[in-house]
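Take a look at the structures listed below.
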Structure I
Amino acid sequence: MGLGTKPYSRGLTDLGNGAYAWMQPDGGWGWSNAGLITDGDQSLLVDTLFDLPNTREMLGAMRRAAPKAAAKIGTLVNTHHNGDHCYGNELVGADEIISSKHAAEEMQRESPAVLQGFMKAAPGLGQLGTYIQHCFGAFDFDGITQTLPTKTFSGSMSRQVGDKKVELIEVGPAHSGGDILAHVPKDRTVFTGDILFIEGTPIMWAGPIANWIKACDTILDLDCETVVPGHGPITDARGVKAVRDYLIYIRDEAKKRFDAGMPASEAARDIALRDYDSWGDAERIAVNVASLYREFSHDHTPPDVAALFGQMAQIWNDRKNRRK
C-alpha cells in the first residue's frame, strides 16, 4: 500500500482553501515538489524548481489557478539550499526571498555553474558519468542567474498571507545544513522540503541524524491533515512515520557495523534494505552510511561528494544489472 493520500501526477494539485502543491513524479533526483499558499490577493510560494523551464511551467499553472493572488507573489520561501528547490528563484519576482541563515550561506557554495560543470564533465567519466546523466540529465542548467535570499533567520519566523499565518520552523541541520518547514495552521498543511522523501530514499548530506528524527516528530506534533514532502506524493502521518522509521533503522544497522570495524562503503552494501528496497534511489544508502560513520567517529570534515557519487553509481549499476 502506498503512502500517498492524493493522486500523484505531474502538475498542480488543489489542496483546498487556496493552497496548492506542484508535484513532479517520480520524485527522484531533481524532481521536487513546491507549494503555493494564497488568501485573497496575497500569496507565498514555497520553493522553486531545478531549472527555468520547469519553474516557468509551474508558475504559469499557479497563475491560471489563482490569477488574483499569484499574479504577484509577495514572498518566496526556500526550504533549503539544494538547486531543485531554489534555482528557479529568478523567475518569481517576489518582494522578498526567505531562507534559513545556514541555507543562504550554502547556496553561495552550490551555484548552478558548479552543477553545469559537473554535467559537462559527465560524458568522460564512464560509469559515474552515466549515473550523473541518470540523476540530472533531464534538466537544463544553462542561463540560470542565481537569485539568493534577501532575508534570513535562525529558529523561527512567521509571515502573514491574508488571514493565514505561515510559520517557518528551522529543523536543520538534518538533510542539509539549513532545512526549514513551512506550516499553515489554518489549512492544517505543512510543506516539509527534503525532510521528507515519500516512497523515495532520504539522503543525509549533513545530519546529525537525531535532528532529522526530531524533525519528523515536529511534523507529527503539528497534527496536519496534509503533508507535502520535498519529493514524492502528498502524504499524512503515515508517510512521516515511514521516513522516521527508515532513519532509525539505518542508524542502528550502521552503528552495528561501525562498532564491528566494517568500512562504511562495505556497510552500505551489507545492510539489508528489507521493506525499503522498493523505495526509489536506494543507492543513497552510501551517503547515509558515510554520514553516520562520520557522526559516530566525531569527524567534522565535509563529505567527499565525488567519491560518494562514485559509490552510489556502483550500487545503482549493480542493482540495475540484477533486475535484468
Structure II
Amino acid sequence: MPDRTMRGVYPILSIPFDSKGRVATEDFERLIDWTVGHRVHGVGVAMASEIYKLTEAERDSVIRTVVKQVGGKAKIVINTGAEGTDVAIHYSRRAEELGAHALMIRPPTYVPSGPDETVDYFKRIAEAVKIPIFLQDQSTAQVGPALAVRCARAHPNLCYVKVESPPTAPRVAEAAKLRGDSGLILFGGAGGAFFLEELRRGAVGTMPGNTLPDVFVKVWDLWEAGKQAEAQREFHKYQPLIRTLGQGLGLANWIYKDVLVERGVIRPEAAFARHPSLKPDEIQRKEVVQLLEELGLRSRAGARA
C-alpha cells in the first residue's frame, strides 16, 4: 500500500536561477537546508518551482539535489505531470527511481479531456509506479471533488489531492463529504492563503510557497496543540504578505526569490525567474521590503543594496 501518512507543511521549493537562466546549485542547496531546518514535514518541486521550464537533464539534476540535501529529514514530492500519458509515466518512473516519496500530477489541458479520460490518465500513471500521487486541482486544470474521489477509487496510489481551484475551502469541504471509504487525503495549496479554513474542513496539510516555512510550521504546531485561536492570530499577522505572494505564477516566481534574498537565504545573483515571466516593478519590490520590515523577517545581511 502507498504511504498514507503524509500531513503537515510541504513547501514548494523555488529554484534559484542566475541571469542566464542556469540553476544556481549552491543557492538551491542552501535554500533546501534552510527550509528543512525549519522542521517542515516535506518539500515539493512543482509548478511554483518552474519545473515545467526545465530540460529533462535539469529535472534529474534538481531531483538529485533535493534528495541529497534533504537527506531523509522530510518527504519529497515531485510534479511529474505532462500533456501525454506516456511522458507523464516516464517522468513519474524517473522521479521514483531518483528518490521521490510521492508524485504530484495535474490533468492534461492542451487537449481537454472528459472525466472518464482523466481518470484513465491518472490510473495508467498510478499503475506504473509504487509511490502515492497527489492529484493537483488547479483552476486551469481542475480535479473537482467528485472526480478526485473517482480517481481515489480507481487506484490506491491516487490517494491525495491538492486543492487549489478557488474557492478552496468549499472544495475541501465537499471532497471531505464525498470521499466515504475511498481513502482520499486532502491538502491545501494556492500559496497556503486559506490554510486554516482548509484545516477546519478536513485538510491535513498544505503546500505553500517556500518563503515562509517557519511561519507555516509555527501555525501548524499551534493548531496541532489545540491552540486554534492562537494559531489564527499568528497566521493573520502574515496575511498581507501572503496576499502579495499569491499573485499567480510568473510574477510570484520573482517575488518569492526577492523575499528569499531579503531573508538572507539566496544571493541576488540567483534570484531570477526563467522566461517567460512577468517581472515586478520597483514599487512592488519596495512594498515587499516594507512588509518584511514590518514583520521582522528582513535579514540585513541578505538584503539587497
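Readers should treat all values here as calculations from the given coordinates under stated rules, not as data from a laboratory. Since this is a predicted model, take the numbers as computed values, not measurements. Cβ atoms are built from the backbone, for glycine too; each structure is taken alone.
A few remarks follow.
- When mean count of other Cβ atoms within 10 Å over residues 123-130 is computed for each of I, II, the one that comes out at 13.9 is I.
- Among I, II, structure where distance in nm of label points 7 Å out along Cα→Cβ at positions 171 and 243 as derived comes to 0.6: I
- Which of I, II yields 18.9, 61 [Rg and Dmax of the Cα atoms in Å, calculated]: I
- Label whose coordinates, when helix-only ellipticity at 222 nm (-39500 (n - 2.57) for each DSSP H run of 4 or more, over all residues; to 500) is calculated, return -11500 (choices I, II): I
- Structures I, II were shown, and mean count of other Cβ atoms within 10 Å over residues 147-154 at 16.1 was computed from I.
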